[in-house]
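Peer 1: Scrolling down, you'll hit the structures one after another.
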Structure I
Amino acid sequence: MDTPEERLAAVLENVAAAAARSGRTADDIELVAVSKTHDLDAIRRVAEAGHALFGESRVQEAKAKIPLLPGRLRWHFIGHLQKNKIRAALPLFELFHSVDSLEIAQQFQRIAGEEGHRPKVLLEVNVAGEASKFGFAPDKLQAQIDEVIALDRLEIVGLMAMAPLAPEPENSRPYFRELRELRDRLERDAGVGLPQLSMGMSGDYSVAIEEGATLVRVGSAIFGTRAGKKWSPAGGEDA
């Protein structure tokens, strides 16, 4: 499987198989093709193969790319969003996966009000307590959930998490299960609907689906690795 089209087809087959194992269908899972750092040609090839949902993690890169690609494509923001980038990001993305603190949520609320937006967001949870990752600690989110859901400009539709890097996909399962169980507790205790669970990446998305993921974020398994290069608006990519 040497082309993005072939790799996309293989990922979609795996998504369908994992969905079946969890008692669902492929239609219950949305695949976010993580296009960050990848060039326009690769994204167009995946789009021409029939895929429409892509994920970016840098506002400046997305702002340059999106106008050059088909208007039918849909865009999710999947990275850590700095407060000073919220205003520029709001019109670009239909869903933000990574509202990772009450402070960021409050900034979204303020700026969305000023700009007339009502963004859909996921609350990022640091399920493993890793110092290198952003996100609500599970107990802190439980303590602050009423304050978060009171922010009336935000449509909070679910939770997101990243499992720690691990050699085997199965190692990620406890973290995905923890996120699902946290979602269930929040729905019960706070009386809020959180239908979306964004979890699972190229190495472990099948396990995430088995544990209830509704969104999986898959980059290298579709686009391949970038070998240290990054996309740039001037020439397509930089070394």
Structure II
Amino acid sequence: MPLFRLSSRLEFPPAWLARSDGLLCIGGDLSCERILLAYQNGIFPWFSDNEPILWWSPDPRLVLYPSEIRISKSLRKTLKKNRFRITISQAFEQTISACSQPRKDPNEGTWLVEEMKDAYIELHYQGHAHSVEAWHQDRLVGGLYGVAMGCVFFGESMFSLESDASKAALVALARHLYTHGFDFIDCQVTTDHLCRMGAVEIPRNRFLDLLGRSIIRQPVSGVWERPSIRVM
């Protein structure tokens, strides 16, 4: 498949035209309008320093249905101890900055370049991007962030400074989204970590069908208004 180069026009080629590695197109910008249009069409930006903006739509796609979150015995013990206090969008910029730090496992994701961080912070200010934070006492020790549209949460990245902290944030998010009528969490690309927590691969064409139906649905009101949520 050819690699498409974006112009200043606010448009994307169809996601199914992506190459076998998932790369669809290159260029464009990281305006809020373009990023939201990308998500609506099953596409997301993902690139590193010294690279142009790259847009992806992998096949298969990894998704997590909120009702199917998997909690291991050890994680369940941790959650029952109420070690972590979970909040929603109380420290978005702190969370995305922590997600941008170097990882021990390169398969967990790439670093967030400053251009990406700025774009998602602006999406947060506009009410589209949200974070879930895990606190131990008054210290932020884990969390995740992503973009919500319709009844879909597009997960972007997570971090953990203490064992099980990011897992606790993900469990809390899944249960919160289930309560508010969300259909699925888009996990983008496959990782062992997310698969162990219940995420599954689905073909891209099925993902696009699900996305088309879910993006136009409205979740239960007040989903992002609560400052804190319970894990158990």
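Each reported figure results from applying straightforward, stated rules to the coordinates on display, with no laboratory input. This is a predicted model, so every value here is computed, not measured. Cβ atoms are built from the backbone, for glycine too; each structure is taken alone.
Peer 1: Mean count of other Cβ atoms within 10 Å over residues 62-69 was computed and gave 15.8; which structure, I, II, did it come from? Intermediate values should be presented prior to the final figure.
Peer 2: On the way: I: 15.8; II: 19.1.
Matching structure: I.
Peer 1: Then there is this: When you work out mean projected area of the Cα convex hull in nm² for each of the structures I, II, which one comes out largest? Walk me through the intermediate numbers first.
Peer 2: Details: I: 13.0; II: 11.8.
Largest one: structure I.
Peer 1: Let me ask you something else. One of I, II was used to calculate helix-only ellipticity at 222 nm (-39500 (n - 2.57) for each DSSP H run of 4 or more, over all residues; to 500), giving -11500; which? If you can, show how the numbers build up before the last one.
Peer 2: Numbers: I: -11500; II: -8500.
Here the read-out was taken from I.
Peer 1: Mean count of other Cβ atoms within 10 Å over residues 30-37 was computed and gave 22.9; which structure, I, II, did it come from? It would help to have the intermediate numbers written out before the result.
Peer 2: On the way: I: 22.9; II: 16.5.
Computed on structure I.
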